[in-house]
Structure 1
Amino acid sequence: MQLERGFATRSFHGTKGGSEHFIAVTVPSAGDLRSQIDLVAERYAAARRSLGLAPDTAVFRRIFLSDVLNQATMVRNSPLAGEPGDGVAISIVQQPPLTGAKLALFAYHIEGGGPLVRRRLSPRHLLVGKNGRRHLWSTRLCADDHDKDGSSAAQTRSVFVDLIKTLEGQGANLRDHCVRTWIYLKDVDVFYQGMVDSRRELFAKQGLTANSHFIASTGIEGACAHRFDLVAMDAYSALDLAPEQISYLNDFDHLCPTANYNVTFERGTRIAYADRAQLFISGTASIDEAGSVLFPGDVLRQLDRALDNVEALLQSGAATLADMMYLLVYLRDPTDFARLGGYLAERYPQLPCLIVQGAVCRPDWLVEIEGVAVTPNDDPALPAF
């Protein structure tokens, strides 16, 4: 996975909308937090140099931490975050990197195909304009530690209301323009159901039902930098999408509709542009067409089934695993890392891959994967990316 250098990259080069670059950075477990931050920054700069990228091509960075309450302040004050003035959407989440390090980094850059025009709507919402299209990156949405007696249901409503109000302020809405969410729960085994119930109720009021569509999403264990927050969220929204650009990824021979077990997210979403299609794959586990967990207790067989499911979803959008730009892998049990990490490195040596600790919503699921694929598309009637 190219990580012998400490970083791995994958790029898509379009004919009209410029290039997209995906970067994963890891460091060894040795050293204190400051030295590891410095090494991540050094390797991230080396990754950019290898791609010929200027720092100002960065759009989004997610920083994975092992102990967010103790580490977030130093990270926020480091060049990795550079907040809020550098025009990059910064996600900070406690999901310990399973290399044993204190942090790891994922970054997304856009280069060429027209200038990027950035406007920070608030510390949590960054609007990026490109080719006359607006892209909203929303990060670290949470209750801000004010709701000490709160519930996951109430906090879920709070983070979505923040997103909804921001979208409405730009003449957009959750149903038609939100493409992807990442929802983090402090203890997924305890608080997941409250989030699911609250999201279902809120979605229904926003016109998101089994008869319309939902939003690609990952709901996983993780934490923000506030002690009493149970729920945090990142989101990506494309504010000028036309209906013909959007389709949803399903293969009911492999996976059942999520509504069958009363949750409300899409397995994947495809967004088409004139020269490319982006396929956003939701958190995907070892599930069958009836909604049952397959291969309980066997992490490698679960990983294989999850990859098969992702392949099936991609094929429904005219893509394959070879089109994936990166993989993010969540493991419930960190003792599975050595076997699983070696297996992925052998099977996908050129694919940026980060493996972090994050329990999945059912205890029997030992591993979950997500990512983004980008494929060429030739449809001049669609807007440029």
Structure 2
Amino acid sequence: MARLLTIAVLVCALALAGCSLNDEQGGTPGAAPTGGDGQATRQLGFPAATKNTTRIPGADPAEDAAGAASAVFPATSAASRPHAVALVDRSDWAGAIAAAVLMARPLEAPTLLTDGGGVPSVTRRALERLSPRGADLARGAQVIRVGSDVAAPDGYRSTVIEGSDPFALAAAVDRFASAVRGRPTSEVMVASGERADFAMPAAAYAARAGVPILYARQSSLPAATRRAIQTHDRPDIYVIGPEQAIGKAVERQLAALGAVHRIEGPTPVETAIALARYRHAGFGWGITVPGQNFTLARASRPLDAAAAATLGGRGVFAPLLVTYGAATLPRPLESYLLDVQPGYQDDPNDSVFNHVWILGDESAVSAGVQGRLDEITELVPVQLGRP
């Protein structure tokens, strides 16, 4: 039943993304006609999905964000529509990552992307379909604009979160989330405001746990970030990334504001894996055993963090893993997925499963990589005590 539901929401995702999976793209025959805008071809099978992967095949992050929102919020009833939707401009990766905390409870607002002063058609169609109910905790707002230059779509009650730069904007998102929640959190994440590839994985966890993301420079701690952390009253501070992203001098400044813990790998791929594995005093995914969802995105498409945040909460709870080129799977990532590959001894029905959500079309993550992901997340028979 879970796999059938995955395929059902995939159809919605493909329709919203406006993508066509045809023979030239490696698709399978048997397309069914679409309704609505008439641009998409609904098609099941590889590369849209395999038994252990689901691809949201957006040509760009705006399409992926719309597809992820459709998957998580089918909008077939009032209960499956979001209270509100966050809008971030597609040029603002830092705003999109910071906005991920709005996907956490109690607001559970997925992020969609705008384009300068306009709303792309894929975002407009997603908004129409989701038809947000209005968030009582945000004064009835249906749309939360993150950034002063984000377009305000007609016909929706909206509010805006503003900041003069990425550091101030992230701090403003934190204040908004604290007001919605009724109190500041006892934990914060500090990510690089200069290196999107190291900051991306924080988005999914912010959506999962409601821990805000604030930004630092490699060599300095902006005043807006310092003031924001102070409102949390000496929180646990989780620095995401190695010293090349956030240096030791910044770590020393943070230590004056709370207890600092660094989660790092030498590369963005390994930092994402470190965050997926990490667990400390109730913070972190702590994923070291099978039975998990994961999301995979290209590090060169940081705005896909918006879609990953939507998949980070609301019943999916998938940490974000990152890759580099479209055609290869980094060895540390392959090793990690093999470490948590599920197995069974006697009855596979008694086992758990892993599943990977792939963000982007085959120019982002190739069909070959998808096939390898399917292999290394497959439930396999194991025989204990035998070589």
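Every number here is computed from the coordinates shown, using simple stated rules; none is lab data. As the structure is a prediction and not an experimental result, all values here were calculated from the model. Cβ atoms are built from the backbone, for glycine too; each structure is taken alone.
Who wins on distance in nm of label points 7 Å out along Cα→Cβ at positions 78 and 110 among 1, 2, i.e. which is largest? The partial results should precede the final answer.
Working: 1: 2.7; 2: 2.1.
Looking at the calculated values, the largest one is 1.
For structures 1, 2, calculate FRET efficiency 1/(1 + (r/R0)^6) of positions 118 and 278 (r between Cβ atoms, R0 = 30 Å, to 0.05) and state which one comes out highest.
Working: 1: 0.95; 2: 0.15.
Evaluating FRET efficiency 1/(1 + (r/R0)^6) of positions 118 and 278 (r between Cβ atoms, R0 = 30 Å, to 0.05) on every structure, the highest lands on 1.
21.0 is what came out when mean count of other Cβ atoms within 10 Å over residues 46-53 was calculated for one structure; which of 1, 2 is it?
On the way: 1: 15.9; 2: 21.0.
The value was obtained from structure 2.
Figure out for me which of the structures 1, 2 the number -0.58, -0.72, -1.57 belongs to, where log10 I(q)/I(0) by the Debye sum over Cα atoms at q = 0.10, 0.11, 0.15 Å⁻¹ was derived from the coordinates. Kindly include the intermediate steps, with their values, before the conclusion.
On the way: 1: -0.58, -0.72, -1.57; 2: -0.60, -0.73, -1.32.
Matching structure: 1.
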Exercise. If you work out mean count of other Cβ atoms within 10 Å over residues 158-165 for 1, 2, which one comes out largest?
Worked result: 1
